[in-house]
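*Asks:* Next come the structures, one after another.
What follows draws every value from the coordinates through simple rules; no lab data is involved. These numbers were taken from a predicted model, which means no experiment stands behind them. Cβ atoms are built from the backbone, for glycine too; each structure is taken alone.
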Structure 1
Amino acid sequence: MIKRLLACAVSAIFMLSASGCVSSGTHQLEVNRADGLSKQLAELQQTHKKLVQENAELKAKFNRLTDDAAVLTSDKKQLEGILKAKSDTLSKNISELRQQVSDLKAENSKLNDEIAALQKAKEEKVKEVSGTYEQLLANMKNEIAQGQVTISELKGKLTVNMEAAILFDSGKADVKTEGLGILAKIVDTLKAVKDKAIRIEGHTDAVQISGALTRTFPTNWELSAARAINVTKYLQQQGVDPLNLSAAAFAEHKPVADNGTKEGRAKNRRIEITLVAKD
């Protein structure tokens, strides 16, 4: 378009110069026409320049957007890969956690069953100890009434406390006939004990052995030990399981009463039969 206008303008000027007889009015018209064309030409050139600049800017913007799109496409693929990897990891973790939860539920169920079984066994043992306690109370009610025997039960430990006077003569370790009759009252009950240890303990007062008796029992240790052993041997002879039996001597070192009184010394001279849990 611009080139055509330029060509027209050049032709018009040539024609004017070639025609020497053109009138002044006509000449002025042609001049004005040429000025108008020149002005249009200048405007078109300015417009063309702006369009060329805008075209260059649009191309540059297009190139930048193309690059950004390529980067975004790459980032999208990378993000998709990361998300997929995380999704796979999460799926695996969820699967593992579900398995762990299932395992824990099974383990908890097993533990609850074991706890229930232990609780039941404990209750059975408590019943057994209580039953033994009740039997001993019934069998020895006369001796208990006379204060010669006491029976106690505390935290699964059952103790039969017998004053030495009902089992032994003074200074003797052999169980006397009356004492054997008293021990016979508890034999059947002790024979039925299967899961407890039966310990026979010998105790004395604080009075030291003197005179001819020292040839047999130099100290209270020997006297308390001999008495405990003889009671233990009698129980075994009557059928109590020897694997459940043991004898122990404490001499005067575990008093239950004041050795300064006659009554206190009588209480300290004793045989204790204890039923405790096996080691």
Structure 2
Amino acid sequence: MRRRSLIAVTALVLGLAACGSDTAEADKDTLKVGVSPVPHGEILKYVSENLAAAEGLKIEIVEFNDYIQPNVALSEKQLDANYFQHIPYLEEEVASKGYKFTPLKPVHIEPLGVYSKTVKAIADVPAGGVVGIPNDPSNSGRALNLLARNGLITLKDGVGVKATEKDITANPKNLQFKALEAAQLPRSLEDTAISVINGNYAIETGLKPATDALALETGDDNPYANLVVVRTGEESDARVVKLEKLLHSAEVKKFIQDKYQGSVLAAF
């Protein structure tokens, strides 16, 4: 009895060890990436289902519905990479939280747009109207610049992407600004004259930036391209290198063009 028990236990241990080895082997080829669902998750799903196998890469996609948690999860090593942000936002996060992150090559641009339930043209924005803008510093400055380019306000010369409401030098319509978390802006349209909405949240809620926006950023010299971010020192991880190759392929560029019809722009 004892000998049989010993043999059984030995077999079980060896079996578990083999399973553990298989799991480790599987994990070695799997890259866990945190994304915003749209368009990042959709683009990554296309890569995973159509291109990754040929490169020997497995991708685990983890979706987040805010802009805070993907960087927290990457910092805490719950992820291998994330794909949801642009350089100005990343710089704000690094400055305020001390993350040791490295951005990779630009993948796509989600043009920021001005939307409304009631206003049909920028020129028709009413005096005293409430304007919803993102509350994070990089995107609020971006929103103010878009409003300035469309003649609703004037900003101090040279203030650039770091513009704040304090940098407004002229507001002829006496617009009232309401800063909200970016994810809340589509819902704010019920309570604002216009809202400046990030492209991913606009698309998620059924808006079509290329046709529904009263004003839309262009892709020309746009510093807000979204890209993959990894922990500093892990840029040469073979899985990351494979992902970067696939994200910058002709197939992905065509997928972005065909699926989003100008509402998302390839940045390569």
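*Asks:* Assign the value 3.9, calculated as distance in nm of label points 7 Å out along Cα→Cβ at positions 151 and 247, to the correct structure from 1, 2.
*Replies:* Working: 1: 2.5; 2: 3.9.
Derived from 2, not from the others.
*Asks:* For which of the structures 1, 2 does the calculation of helix-only ellipticity at 222 nm (-39500 (n - 2.57) for each DSSP H run of 4 or more, over all residues; to 500) return -11500? Kindly include the intermediate steps, with their values, before the conclusion.
*Replies:* Values: 1: -23000; 2: -11500.
It was calculated from structure 2.
*Asks:* Also, I was wondering about something else. When Cα extents along the principal axes in Å, for residues 95-174 alone is calculated, the result is 80, 25, 16; to which of the structures 1, 2 does this value belong? If you can, show how the numbers build up before the last one.
*Replies:* Working: 1: 80, 25, 16; 2: 45, 25, 20.
Traced to structure 1.
*Asks:* Using relative contact order in percent (Cα under 8 Å, 6 or more apart) as the calculated read-out, with 27 as its value, let me know the right label among 1, 2. Present the calculation step by step, with values, prior to reporting the outcome.
*Replies:* Numbers: 1: 17; 2: 27.
Comparing all candidates, it corresponds to 2.
*Asks:* To which of 1, 2 does the computed value 5, 22, 24, 20, 14, 10, 5, 1 (P(r) over Cα pairs in 5 Å bins from 0, in percent, for residues 199-254 alone) belong?
*Replies:* On the way: 1: 5, 22, 24, 20, 14, 10, 5, 1; 2: 4, 14, 15, 17, 20, 14, 9, 6, 1.
This figure was derived from 1.
*Asks:* Out of 1, 2, which structure matches 5, 16, 14, 7, 5, 5, 4, 4, 4, 4, 4, 4, 4, 4, 5, 5, 3, 1, 0 when P(r) over Cα pairs in 10 Å bins from 0, in percent is calculated?
*Replies:* Values: 1: 5, 16, 14, 7, 5, 5, 4, 4, 4, 4, 4, 4, 4, 4, 5, 5, 3, 1, 0; 2: 7, 27, 29, 18, 9, 5, 3, 2, 1, 0.
So the calculation was done on 1.
*Asks:* Same structure again: Computing semi-axes √(5λ) of the Cα gyration tensor in Å, for residues 71-206 alone gives 73, 15, 10 for which of 1, 2?
*Replies:* Working: 1: 73, 15, 10; 2: 29, 17, 12.
Among 1, 2, the structure yielding 73, 15, 10 for semi-axes √(5λ) of the Cα gyration tensor in Å, for residues 71-206 alone is 1.
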